[in-house]
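Derivation of every value follows stated rules applied to the coordinates shown; laboratory data play no part. Worth saying up front: this structure is predicted, and the values here are computed from it rather than measured. Cβ atoms are built from the backbone, for glycine too; each structure is taken alone.
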Structure P
Amino acid sequence: MPYHVTIRPSGHEFQVAEHESVLDAALREKGNVLPYGCRNGKCGSCMGTILSGEIAYPEGRPPGLSEREQAEGKALLCQARPMSDLVIEAREVKTGGDIAVKVLPCRVERRELLAPDVMRLYLKLPSAERLQFLAGQYVDILLADGRRRSFSLANPPHADELLELHVRRVSEGFFTGYVFDKMKDKALLRFQGPLGTFFLRDDASRPVILVGGGTGFAPLKGILEHAFHVGLDRSLHLYWGVRAKVDLYLDELPRRWAQEHPNFRYTPVLSEPRPDDDWEGRTGWVHEAVAADYPDLSGYDVYMSGPPPMIDAAKPVFAARGLPGERLFYDSFEFASR
């Protein structure tokens with residue numbers, strides 16, 4: 001039978017299914033509200049205090065929990081299974097600053113060519129590690145010579161077994177050239193993360209417009225999949241601006257979301273459609289399409305990710321349509337210097 005869990009002091013409530021840990025249930029029902037690290041009982045990041053109710057550890061007291069802590073009512077929520085309804089006191093994740101930034105090794109589990117110049121990388125962490133992050137944040141790949149390359153996480157936090165990056169090939173790019181021409185599956189990398197303040201503010205009730213340019217779709221994908229996962233009922237409208245049809249490298253995914261979620265709409269926009277694209281959809285600059293559809297943005301939240309010229313062009317246009325400056329959130333994809 002499922003058990004009812006209440007988190008104090010926030011009052012968050014959720015159900016835990018049989019044979020499910022408290023943390024797994026919180027991630028499934030509420031999203032990224034509880035802190036965690038390894039998710040295997042070793043690091044102690046998910047520790048909370050049991051105020052009422054009973055728990056059990058099917059494999060015994062986890063190594064990250066001392067006998068003294070257990071006697072004081074502490075519990076590691078990634079391993080704790082409820083034996084009754086629970087009231088738990090625990091720290092919760094509210095901002096990016098609540099999550100520890102780590103330097104971790106990873107393995108390239110597999111690569112997938114999504115478009116002629118876009119490669120999807122799936123990264124696997126060591127078995128004793130998981131990366132907690134907020135949907136929309138990014139990581140820095142750490143190169144051997146000390147240089148860094150930043151890439152947004154395209155997967156949502158609840159699906160963290162593999163980390164997903166969308167890498168666009170840059171002309172004469174040092175790292176992207178390696179990814180496309182020399183990298184093999186199982187290659188080893190190091191990264192630092194999570195980083196950035198581009199993530200969904202889910203404590204508001206305003207409708208949301210999301211604007212992506214090129215691989216700026218990546219963090220928006222993670223944000224939207226998180227929103228669908230937690231059942232966010234705010235209106236969500238995604239605009240994806242690219243040059244030609246081939247650049248809509250996962251076009252079938254938002255089209256499927258539009259069929260599955262009544263509160264979601266999708267508008268792709270091509271700036272330079274090719275003759276053989278046979279395109280009957282929107283054309284021009286993506287921010288101009290938003291402005292045409294929403295002449296009054298005063299009641300909206302807008303999230304933008306992509307190349308700096310797109311974001312720089314959109315800012316004054318959106319401001320002229322009433323968008324408050326504090327309701328514009330953006331991630332500008334600057335290319336790293338050589």
Structure Q
Amino acid sequence: MRIGTTLLRAAAAVLVALGAAGAGAQEYPARPLRVIVPFSPGGAVDGPTRVVASELARRLGQQVVVENRPGAGATIGAEAVAKAVPDGYTLLLASQTNAISATLYAKLAFNAVEDFAPISLLGREPGVLVVHPAFPARTVAELIAHVRRNPGKVDYASSGNGSGQHLFAALFNTMAGVAMNHVPYRGSGQATTDLLAGQVQVSFPGLAGMLGHIRAGKLRALAVTGTRRSAQLPDVPTLDEAGVRGYAAYVWMGMMAPRATPAPIVARLQRELVAALGAAEVRSYFENASMEPVGSTAAEFGAFFREEKDRWAVIIRETGARID
């Protein structure tokens with residue numbers, strides 16, 4: 001009888017433990033979440049992230065704190081998440097900059113692909129090819145012809161060596177068969193200031209931040225970098241339509257967690273993020289920011305991230321861009 005009683009008590013203890021574990025899993029999230037944005041406040045993906053985070057918080061019943069950790073091509077914030085406890089409470093807002101940095105930086109303290117668990121591709125925004133109003137070209141064809149007639153005399157601004165703006169323009173150079181000079185800045189703010197002042201003639205920034213300048217006549221939009229025209233600038237062609245066949249490039253944003261984050265937590269976050277993208281406030285914000293909501297599966301985002309890494313790696317090798 002003693003042996004039977006002991007076995008019954010042991011079995012009961014196991015059941016209690018399993019029940020507690022199950023309850024613990026069901027309790028996620030039991031405390032606030034943190035989303036690390038590896039860019040400065042007010043950037044192209046910062047605002048959309050905060051809107052999505054607010055809706056995600058409502059759906060999860062927990063606060064979702066957005067923390068900016070800019071610097072070093074988004075690698076400072078990414079490293080913080082890569083080394084965080086994989087419990088679903090620390091997430092990374094990833095963008096094309098993370099995919100670019102995977103090749104651009106010769107030495108990283110983490111693996112930009114393998115150290116993360118993709119959750120969902122949230123949205124994407126086309127870039128826009130803009131020129132100063134005093135610049136003689138009014139179409140993409142005229143721009144290409146002007147650059148060819150004036151080799152070494154046309155400058156384009158970017159927010160930094162290896163940035164999306166840099167590589168969007170480098171891709172254009174390659175596909176259009178031209179050679180504009182790259183003028184890198186430390187951030188998009190100064191690049192835009194000098195572009196507006198006419199110190200540089202051309203740039204490929206994100207569309208949303210340029211709409212006000214374009215509508216005010218301070219910049220001229222020649223084309224958008226997406227696969228279709230923007231509802232915000234319906235009269236502006238895509239680069240493909242303008243003659244650079246096959247050109248397509250986007251500023252995009254997605255959510256990732258540290259590698260080894262439990263699959264049920266990743267699945268829960270993916271479902272809630274997709275649902276958050278369907279909220280009226282989020283959709284309205286995205287539309288006004290010229291962003292297209294996506295809401296992919298985790299597997300789709302993982303495959304997309306690898307494709308982006310490989311795609312920009314080719315351009316990085318061709319341009320010789322490197323940061324050690």
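Source structure of the calculated read-out (mean projected area of the Cα convex hull in nm², for residues 75-226 alone, 10.1) within P, Q: Q.
Looking at structures P, Q, which one was semi-axes √(5λ) of the Cα gyration tensor in Å, for residues 107-170 alone calculated from, given that it came out as 19, 15, 12? Value 19, 15, 12 for semi-axes √(5λ) of the Cα gyration tensor in Å, for residues 107-170 alone corresponds to P out of P, Q. Consider the structures P, Q: one of them gives 2.3 for distance in nm of label points 7 Å out along Cα→Cβ at positions 99 and 203 as calculated from the coordinates. Say which. It traces back to Q.
Can you rank P, Q by distance in nm of label points 7 Å out along Cα→Cβ at positions 211 and 315 and just name the one with the largest value? Checked P, Q; max of distance in nm of label points 7 Å out along Cα→Cβ at positions 211 and 315 sits with Q. Here distance in nm of label points 7 Å out along Cα→Cβ at positions 67 and 259 was calculated and came to 2.2; which of the structures P, Q was it taken from? Going label by label, the one that fits is Q.
When relative contact order in percent (Cα under 8 Å, 6 or more apart) is calculated for each of P, Q, the greatest value falls to Q. Using helix-only ellipticity at 222 nm (-39500 (n - 2.57) for each DSSP H run of 4 or more, over all residues; to 500) as the calculated read-out, with -5500 as its value, let me know the right label among P, Q. Value -5500 for helix-only ellipticity at 222 nm (-39500 (n - 2.57) for each DSSP H run of 4 or more, over all residues; to 500) corresponds to P out of P, Q. Each of P, Q could give semi-axes √(5λ) of the Cα gyration tensor in Å, but the derived value 45, 20, 15 comes from Q. A value of 143 for volume of the Cα convex hull per residue in Å³, for residues 131-306 alone, calculated from one of P, Q, originates in structure P.
From which structure (P, Q) was distance in nm of label points 7 Å out along Cα→Cβ at positions 43 and 179 calculated, if the value obtained is 3.2? Structure Q accounts for this read-out.
Comparing FRET efficiency 1/(1 + (r/R0)^6) of positions 243 and 267 (r between Cβ atoms, R0 = 35 Å, to 0.05) across structures P, Q, the highest figure is found for P.
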